[in-house]
Structure 1
């Protein structure tokens, strides 16, 4: 399976958001990655559900919504209503992760679970079969443009081994410090989906950068 590219709208130009959305629509990107931050779980605030709902009206590709918030269970219905395809919740924010994943799927979305850089992938041993995707943060969540954490490659390889050993179809997504150089190493280690923010939107030709990321072999 060819890897997927999910440009992160956190790095888009919010004064020209429609133009950036149309650029992604017309590019080789597979998903839109939408980060929701509450200023509590992470030290930053981004955009909320009304913005995502407006994005969904013109986006022609699935919305991968990453909730960096406390109590994500409260917002499952709102995330669905906003048009999400994938709802990502943090392992660290969910007391009853199996219940949360089940509720996300029951709402008609794909269920993703996210791990912060310090959280061992081994903690997912008993939930892997109940989620559609695992998102590994390769920087500390909350801000774009951070330096890639090298140990993430070891964690990624370990998680991929866990998935393959059990013959599961769970996808692995990575977010943080993704560019052409780290992207190649991440795919080689087992990543299925690359989230790229600054690498795409800071480039002089974002659509061409998406093509280059999609073309990594």
Structure 2
């Protein structure tokens, strides 16, 4: 039987996720596995195969069945709106989706924005929904990176972005004025795979739950 494939996000979440799955007794990547240039890697027992992809691409791989499972932040899932199953809150990668403005801005809350103000973000859908729910008309500018630069460059009056500690915002002379939502990494599953590979998927979920219980 082919291994269960898991789309894992490259970047800051990868190492803590592998550690979490290892503590659950599920992953053994073998000694000295170099992941820097790898796109896929199988566990030593051959039951699991990791696909190393960009975080925003994880839901796509899972929805279309290229991966049975995946790990994605709740922000990514809500922005993508893909047809898949959300199985478990892994409790790692906790951060916040926030609205921030320059330190010297007179804006103290979202409703202080002048109608038509530009807001830069990697999350246009979530940002638009948030401002619409408050009756605020804004011009959403989608960027793919360096969101903090937008106000400094005069591109936007505010940003909507993810922050963990707020240090990067402070370093770029930005301050938080609204917290939109809390975010953490979620285990997601292809709907067909959930039925076909159910025993192994449930084994994985139970292992992760056992780790959570042991930490209490």
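Given a value of 28 for relative contact order in percent (Cα under 8 Å, 6 or more apart), calculated from one of 1, 2, which structure does it belong to?
2
If Rg and Dmax of the Cα atoms in Å comes out at 15.8, 46 when worked out from the coordinates, which of 1, 2 was used?
For Rg and Dmax of the Cα atoms in Å, the value 15.8, 46 is produced by structure 1.
Which one of 1, 2 has mean count of other Cβ atoms within 10 Å over residues 74-81, as calculated from the coordinates, equal to 15.9?
The structure behind it is 1.
Suppose you compute semi-axes √(5λ) of the Cα gyration tensor in Å, for residues 90-129 alone for every structure in 1, 2: which one lands on 23, 14, 8?
Here the read-out was taken from 2.
Name the one structure among 1, 2 that FRET efficiency 1/(1 + (r/R0)^6) of positions 2 and 178 (r between Cβ atoms, R0 = 41 Å, to 0.05) of 0.35 was derived from.
It traces back to 2.
With Rg/Rh (Cα atoms, Kirkwood Rh), for residues 146-201 alone derived from the coordinates and found to be 0.99, which of 1, 2 does the value describe?
1
Please state which of the structures 1, 2 yields 1.4 when distance in nm of label points 7 Å out along Cα→Cβ at positions 82 and 162 is computed from it.
Considering all the candidates, the number was obtained from 2.
Taking 2.7 as the value of distance in nm of label points 7 Å out along Cα→Cβ at positions 122 and 154 derived from one of the structures shown (1, 2), identify that structure.
Label of the source structure: 2.
Every number in this text was worked out from the coordinates using simple rules, so none of it is lab data. These numbers were taken from a predicted model, which means no experiment stands behind them. Cβ atoms are built from the backbone, for glycine too; each structure is taken alone.
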